[in-house]
Structure P
Amino acid sequence: MQLTYFGHSCFLLETAGTRLVLDPYLKENPHGAVDPAGVPCDFVLCSHAHDDHIADALNLARLHGATIVAPYELAMHFATQGAKTLDPMPGGSVNFPWGRIQMTPALHSSALELPGGETKSMGVAAGYVIRAENRAVYHAGDTALFSDMTLIGRGGLDLALLPIGDFYTMGADDAVEALNLLRPRLAVPMHYNTSDRIKADPHAFATASSRTGHTVRVLATGETIVI
C-alpha cells in the first residue's frame, strides 16, 4: 500500500491494484498545482462539499471513469452531472474485491460554495476508513476532536490522516488528543498552511505527539510513503 500527498487534505492511496484519491484538490492546490489528467484513479473519496475537498472530483471521474464516493446529498449532486457515484452515510460501508471503504462521522459542515457568496447545504461531513491488504487507513476529513474517535480506532489503524490547522478544524493540541483516542501506528498531518487562518507548524505537532508515544511523519508535497 502506497500513499502520496498532494498538499492540503488531498492524497492518492494505491492498494491491491486500486487507486483512490481522497479529497481531490489538485489543479488549484496552493501547495502545488497538479493536472488531474496525470492522476489516474478508480475511486474519488470526498469528505464534504467545500471546494478545497471536491474541486477536481468531477474532472477525475470524467477523465478516468472513476467512481465518486461521498455522503448521500453530495453524491446525488455529482450523479446529476453524469458521474458514477456511491452514496453511503456515516457508519455505512461498501465492500469490494480489493477491500472495504467505511464512512465515519466528522464534526464539520458541508455546503457547496456558489457564486456571489451563497451556499447550498449538502448534508453531513464525513471521514473514511479504508481497509485493504491487511492495512487500515483513516482519513478524518475536516473535523473537530470527538470522543467517538476511540471507536474509529478499534481493531487498529496503521495510519491516521488528521487536520491540524485549527480555526475550521481541530488544531494541533486537539489532534494530539485525537491520537490518544485513535492509537494509529503512524499519523500524518493535513489541512494546514494553505491560508492565513490555518497556519500551523506540523513539526511542532510531531514533537508534541512524540511526547505521548505517537509517531508522526510530516510529508512534503508530492512525497510517497509505503504503509
Structure Q
Amino acid sequence: MSVYCMSDIHGHLEEYLQMLKRIRFCDADTLYVLGDVLDRGADGIRVLQDMMYRPNVIPLIGNHEYMALHCLRDLSLEVTEESLAGWDAERMRALMDWQSVGGDATIRAFRALSPDEREDVLSYLEEFSLYETLQVSGRKFILVHAGLSGFAPDRPLDTYTPYETLFDPPDYERVYFPDIFLVTGHLPVFAIPGEHPGDRVLIRNNHICLDLGMGFGGTLGAVRLDDLETFSLT
C-alpha cells in the first residue's frame, strides 16, 4: 500500500497509463494528481474519465481546471444566438484566456461528449480539492498545484485563495517548512534555476516539484511518498 503523486499530465492519456504501469499502481495504492490534467494534449477528458472510475485516485485542482470550470458549464449548453448574447465581456475574456493556454483541445473533446457525460465531467471537476495534507512513513507533506503565494509560516492553509495556490510557483531556494515537504507541479523543472536534470523530479529544500514538462514536449514524473523514490518515463 503505497502513496504516489503525479502532476501536469496535460491531456496525454498514453503517458498517464504508462506511468501507472511504471509505478505498478494497484487497488491498494493511492495516487494524488496535483492538477493540470487538462489542455494542450488532446486527451485530457479521457484522462479525467479514467480517474473518475478509480476510487484510489485523489484529484487536486490546477490552474487549467480552474480556468476550464469558468467556461465549460456555459459550453455544455446548446450554442444559439440567444445563449451567445448572454456572454458578457468578462466571460469572453475568460474563454480567450483559457484558449490561449491550450484550452481548445479540451473544448473539442468536451463538446464531443453526450450531455450526461458532460455533466459527469463537470460534477467531478467541481469536487477537486485545493490542497491536501498527508503524513506518510513519518514524513509530513502539503500537496498543492503551484505554491503558496503570500506565504507565512503560521498562515492557515484554508486562508489561501485559488489564485495564491494555482498560478504562482514557490521559491524553490527557500525552505518554507523545516519539517514538511511542499509537493507541487505547475512550473516545469527545466524552468527552475539551478543545476538539475530537466527530466527528473526535483527534491530540494523540502520541495518536491513533479512537473517534467509534459505539456511542452517533456515527460511525466511521479514520486512515491513512502520512501521519496521518483519516477519518470525517460
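Read-outs: derived from the displayed coordinates by stated rules, not from any lab. Because the structure is predicted, anything quoted here is derived from the model rather than measured. Cβ atoms are built from the backbone, for glycine too; each structure is taken alone.
From which structure (P, Q) was helix-only ellipticity at 222 nm (-39500 (n - 2.57) for each DSSP H run of 4 or more, over all residues; to 500) calculated, if the value obtained is -9000?
Going label by label, the one that fits is Q.
One of P, Q was used to compute P(r) over Cα pairs in 5 Å bins from 0, in percent, and the result was 1, 7, 16, 21, 23, 17, 10, 4, 1, 0. Which label is that?
Of the structures listed, the value fits P.
Taking relative contact order in percent (Cα under 8 Å, 6 or more apart) from the coordinates of each of P, Q, which one would give 17?
That value comes from structure P.
Can you rank P, Q by distance in nm of label points 7 Å out along Cα→Cβ at positions 15 and 191 and just name the one with the largest value?
P
Using the calculated result 0.90 for FRET efficiency 1/(1 + (r/R0)^6) of positions 31 and 135 (r between Cβ atoms, R0 = 25 Å, to 0.05), pick out the matching structure from P, Q.
Clearly, the read-out refers to Q.
Assign the value 20.6, calculated as mean count of other Cβ atoms within 10 Å over residues 23-30, to the correct structure from P, Q.
Label of the originating structure: P.
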